[in-house]
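Asker: Structures follow.
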Structure I
Amino acid sequence: MSALKFAKALPASTFARSAAQRAYSAAATGEALKKTVLHDYHVENGGKMVPFAGWSMPVQYSNLGVGASHNWTRNNASVFDVSHMLATRITGKDRVKFYETITVADIENLPVGSSTLSVFTNENGGIIDDTIICKHQDSLYVVSNAGCADKDLAHIRAHLKAFQNKGGDVDLKIIDDHQLIAIQGPKAAAVIEELVGKSLQDFPFMDGRFMTIKGIECHVARSGYTGEDGFEISVPNSDAVEFTKMLIADPRVELAGLGARDSLRLEAGLCLYGNDLDETTTPVEAGLTWTIGKRRRAEGGFLGAEKIQEQLKNGVTRRRIGLVVQGAPAREGAPIYANGELVGKVTSGCPSPSTKKNVAMGYVKNGVHKSGTELEVEVRGRKQKAVVTKMPFVPAGYHKV
């Protein structure tokens, strides 16, 4: 069976479930769903809107099923509305010092124009949220998850106030006058190059720049959540719809929703907060030790540093792994066994359109985490064979300079 046929055979719910499962429940509170500036545009273009993290967001579009959208992104380019994400600008001469107290990032040694994945930690070393920090000459541009926006802001503001009360010079501004539009896929760079009229070969992945695209002032970050090359572009609210139309006018580009975004990120081995990361999980357990700069590992100075430094020295009792599962797809919460012993659970799982296999991510106890280890996963009361597999499940397509 071809990858396309494999993908087309599966309903949208198959892909969207793990990404939206927790977020859908947010709508049950009765609060009105928030809408991005592109909401009506999505509806006009056949977007199937669903509640996600308190927002009305497209899970797929009528012209492409989720699997077909996934494969289009892997081979061409797709546009994702990620305007629901929390974007903030941090200013003040002590901004780096402050952000190094609440994240594990080595921002001091991060070159201007570069970005890094990091995590906000609590006093026990648990992950409050994951975030991207981009360092500019006069500010930090920070993007974190929509589903964690309220708790992130409460956490940051509490520590910000204490920092300011001690004389620290730092301020936070929510960027609510811009929308965030991602274009992802191997042809994304060619599309943007055509619009800006110049080569972007010297634009490394995980860098950010201020650019003018067809007269629109934008912040352009070469990054994304799909495992492919691509850009996340911050556009003024008043230009968001026309900018998106400009991207979609290119025959190499299609609209894509949450469903494809979830299966793409899982194939890429990227974590979903609330499933694969939470406040009881440390970056060491999550396989995110690389986000902790060498200087930070030695000096600490961030929340939960003692716990994390102890784990770096002595190891952890559980680890995040990738799995290829035989039989039915393994979903969040599926128990994992080794020789009949319960050793962990699945945190995300779906059929992989690219590999035509069922892939999953989860945590198991130390000792059964090595690649090639044979395990079992219980799905609908039946144990199925599974093999620990190195992530990403598909090769990354990130641009290298």
Structure II
Amino acid sequence: MNLPNSIFHSYDIRGQYGKELTDTVALLLGKALGTFVLCNTPTHQKPTIGIGHDKRPSGETLKDSFAKGVTSTGCNVVDLGIVTTPMINFYEYTGRAMATGVAAGISITASHIKGNYNGFKISFNKKPFGKNEYQELRKIIEIGKFEKGQGKTKKESIKEEYLKHIYSQVDVKRNEIKQISKSLEFSQDPDGDRLIVKGVEPDLLNAIFAASILEKNPGTKIVLNVASSLSVIEYIEKHRGKVLLSKVGYPNVMALMGKSGALFGGEVSGHFYFKDRHFGYSDGLYSAARLCEIITKKDVSLAQLIKQIPHILNIQIRAKVPNEADAQTVLSDITKNMHAKFKDTEFLEIDGVRVNFPDKSWFLIRASGTENIITFRAEAKTKKRLSQLTNYAKRAFGKHKLQLK
């Protein structure tokens, strides 16, 4: 069976429930993952796969279909019920999961995408799937040869153990965390892996988190994605951190952290990855607890911490690519024009194209890993310079008939 390519993204599998993403598709994905796990696990082991879902109405039926596919291959399933993605990640790292041979964790969620969407975030051996692994599942389904066996399903609850662990890892009381979170209006996305603070750019929190870790670990590596602000990068370097830039997306940030030994990673989207006293995956609640700890220990307000970070004017534009076009193809053409226009300028082509100018202004143009969208992000010290960079992007987008959002 051929599945629509549109549901396979860089960081997950996702589509509209009842259209691209059906219970039949979920069954086939379960069979494919079970086959993948068995083919990549020592033959003497019978692997277990932990599955949970967020509160979307379609989550329960998708989970049941997916679990049925997994157990048909001979793998066992642990049904964790309604949970956040970090709870799934936490389960993979617990002694209980290790004792039962948990090889993979599945979070059924469409993350921040609203409406009737749902999807699957997958990790195997504590490493998130990326584009290549998701495409491998697709190939397994197209070939149609699945492992066969009789696995079992059992239900477990992880919530209390997870919460107990979170609050045991920070030097601040649980009620203080709740009070600060309420007063500063903390929030998370539907699957719980982002921290959002009302009125605060997430990138500024990267600087605050990194600086706190560098107090006890001077010289350590800090991973940021390529869209990060120059002011944040320089602030971290001022605090004796070594900044490494990564592609956007949690599989990419986590991979570079693992390779480099970095103790912290952060993205402009509100994903924060702590390997200092934590496991290294993004967790909105844990990030909130760490931020509350910093505020209480330093006895300062969040506003005071933010004032220490130099402010640079910035803008972000999102442009929808026409359905008949491909974002990467459009980006490739824009990139060629940029090389011709901005000669003798620093180009970083880690993920899209980041152009750094001598006056310390910069812009990034990249294709989204989750939608058919191209984003433009820029910083400059003056309104005039920011306007110049923005107008260039608008002209480039207009040439390709992109619709600004």
Structure III
Amino acid sequence: MSTMKNRRSPLVILMINMFIAMLGIGLIIPVLPEFLKEFGLGGKTAGYLVAAFGLTQFIFSPIGGEWSDKYGRRIMIVSGLALFTVSNLLFAMASEVWMLYASRLIGGIGAAAMIPSMMAYIADITTDEKRGKGMGMLGAAMSLGFVIGPGIGGFLAELGLRAPFYVSSAVGALAMIGSLLVLPESLSKEELAANRSSQVKKESIFIQLGQSFKAPYFILLLLVFALTFGLANFEAVFPLFVDNKYGYTAKDISILITVGALIGAVIQAMLIDKLIRRFGEKKLINLTFILSALCLILMLLSGNFWYILVITMLFFTLTSIMRPAINTLLSKMAGDEQGFVAGMNNAYMSLGNIFGPAIAGILFDVQINLPYMFGAVILVISFIISTSWSSKNKRKLVPAGGSN
């Protein structure tokens, strides 16, 4: 274990895998409307397909977290990549509607196997002092994959409507093979044996959720849901919003999301460790929540391309900073429950990926501005909850490089 603390290669492999995983969530969005026309389907099905991924991710996340403790991080990561590969290949080859749903459901199981294991892996190979940086790098890959997916999907669709899924499947297969060959297991055989013998029989996800309500880190899990809800809410209707309200083309949309995501992820990777040390996780979380809410409101004020690009970039940057700040606090509070907490983190994130797109789609059909107005309200409420919780826990949570 100690020899792995200074190794960068596992972190790089995890970042690549996380990027591929989150890419699959966003990849579907720009091509879905045209894709569904082949099946004679509309917007309601589009919303359900986006949410289907989050549904199985939610159901299987606690299982993935627990199994990573019992059987190892590596096998769960490789298994998750295998399921992702199958998911994208099935979607590309789909000729019936049930195949589309099956693809997204399988993809969600893959994410449930992979993401908690990656987060627990980071906790295994980093010290408390370096964990913020490790989570920041993994968070950058997560955010980049999630928000750049629609951009890449839009560009690849010019080669054919199914091309994005074939490409994603091929890249996933390469990542799976690479991880199988070069990614070391972060837990020793002794640790795995101890985990298998000490853990009780697995409880249902609803019981585990109930347990998380009583945990000292529950508010942080709630903030994970709010963050993911806000990001999924933003992204799910973004193409429809700028097309209907401002007349943007598919290429305009791809540029906006891709450039905004790239800049946000780069800023996060370069600055997150310094920001956490300078301000502490709690201040960063509070500030990014309120500023993210402001960005959603500002989206409604102008259709100028450069203005929208700046607002999009700011929103992605803020959410990219917020995620690792929350994850770092969660990891510090998890203690010996890294696998369970990582599983719950992923479960709350998948709930956001279920309800964010579904509610955004419903509200969009009612009035075009409602999704972003509602999203802003959710983020403001989260800001209030976060600041209240921070003040009550000042003495319990001391940031890595300062005080709040």
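Asker: Taking relative contact order in percent (Cα under 8 Å, 6 or more apart) as the quantity of interest, name the structure among I, II, III where it is greatest.
Answerer: With respect to relative contact order in percent (Cα under 8 Å, 6 or more apart), the highest-scoring structure among I, II, III is III.
Asker: From which structure (I, II, III) was helix-only ellipticity at 222 nm (-39500 (n - 2.57) for each DSSP H run of 4 or more, over all residues; to 500) calculated, if the value obtained is -12500?
Answerer: II
Asker: If Rg and Dmax of the Cα atoms in Å computes to 19.8, 60, which of I, II, III did it come from?
Answerer: Working: I: 20.7, 64; II: 22.0, 66; III: 19.8, 60.
Answer for the origin of the read-out: III.
Where a number appears in this text, it was derived from the coordinates with a stated rule and is not lab data. A quick note: this is a predicted structure, and the numbers were derived from the prediction, not measured.
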